[in-house]
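Please treat every number below as a calculation from the coordinates, not as lab data. All values derive from a computational prediction rather than experimental measurement. Cβ atoms are built from the backbone, for glycine too; each structure is taken alone.
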Structure I
Amino acid sequence: MNDAVAGYSTLALEHFKAPHNSGMFAAGTSRVLSGHAGSVQRGREVHFQLRLDALGRVAECRYQVYGCPATVALCSMLSERLAGLSAREAREFRVMDLAAELELPADKHDAALAVEDAVRAALAEYNMTSMPKTS
């Protein structure tokens, strides 16, 4: 097995090898919130986008990620889990719970924090917009 993916669970490897919802929404897509965390220079960068429906719930998620298999797997899984949540529920979602579910090695838990920071940055944008708030 490649050293870059050794020690990861089957579920983490599935999300790493075939990430779900990757990419970004087309420019001009309405009701999209964007957040960013990290930098390529530091080895991990996450751009997360949340498209809200008319009621302010997460309709879809997209992301671009540069980083280790853990970071990719977390973004993929989180993009599925946030769909349908209110802004408040999404803000309260703990990515560390996904890290545990993916059985990530302890030295990769900082990936969860970076992904969570990107999502919270997007949701901070929600607080500054005039989109309807239902949470």
Structure II
Amino acid sequence: MINEETKKKLQEKYIEFQLLQQQIQEVQEQRRLITQRSMEINETKNSLDELSNVEKDKYILSQLGSGTIIKTKLVDSKKVFVNAGANVLVLKTISEAKEFMDKQLKELDEALNNVDYTLNKAREHLHTLQKSIVELSKE
């Protein structure tokens, strides 16, 4: 039979285990969002490559969002507006825009590495807690 002190330790470990599981889920969601953002940036870079091959005054389809697309006439295929943050748009050449996106991808990659490190450490700690709970429950 488990004594009161062991029971209390077991409850504390179990609460810590649950909190750590929640934290892991949150970090996994952060990882998913970072990965999704990286994929979006890569898609945009591919679109910029395609755009650079379109001649001026040609009609293209432009996405407005939420699955809504409009037919537009391309006035300038050499420059694009880039959101530089805080909804500030900056006019850049396609090359400059891609360089800007490469910097964002690098930052996202660093963030992903940090998230992966945090996730691995949390999983290790979770495993240690799990062992501790099993040992305590044997007493």
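Which of the displayed structures (I, II) returns the greatest value of distance in nm of label points 7 Å out along Cα→Cβ at positions 18 and 122 on calculation? Before the final figure, lay out each step's value.
On the way: I: 2.3; II: 1.7.
Sorting by distance in nm of label points 7 Å out along Cα→Cβ at positions 18 and 122 in descending order puts I first.
For which of I, II does helix-only ellipticity at 222 nm (-39500 (n - 2.57) for each DSSP H run of 4 or more, over all residues; to 500), calculated from the coordinates, equal -25000? Present the calculation step by step, with values, prior to reporting the outcome.
Values: I: -11500; II: -25000.
Structure of origin is II.
With mean count of other Cβ atoms within 10 Å over residues 42-49 as the yardstick, tell me which of I, II scores highest.
Values: I: 19.9; II: 13.1.
That would be structure I.
In terms of Rg/Rh (Cα atoms, Kirkwood Rh), which of structures I, II is highest?
Numbers: I: 0.98; II: 1.29.
Checked I, II; max of Rg/Rh (Cα atoms, Kirkwood Rh) sits with II.
Among the shown structures I, II, from which was the value 31 of relative contact order in percent (Cα under 8 Å, 6 or more apart) calculated? Mind dumping the intermediate values first?
Values: I: 31; II: 35.
Source structure: I.
Taking distance in nm of label points 7 Å out along Cα→Cβ at positions 50 and 90 as the criterion, which structure among I, II has the greatest value? Walk me through the intermediate numbers first.
On the way: I: 0.4; II: 2.6.
Comparing I, II, the top value of distance in nm of label points 7 Å out along Cα→Cβ at positions 50 and 90 belongs to II.
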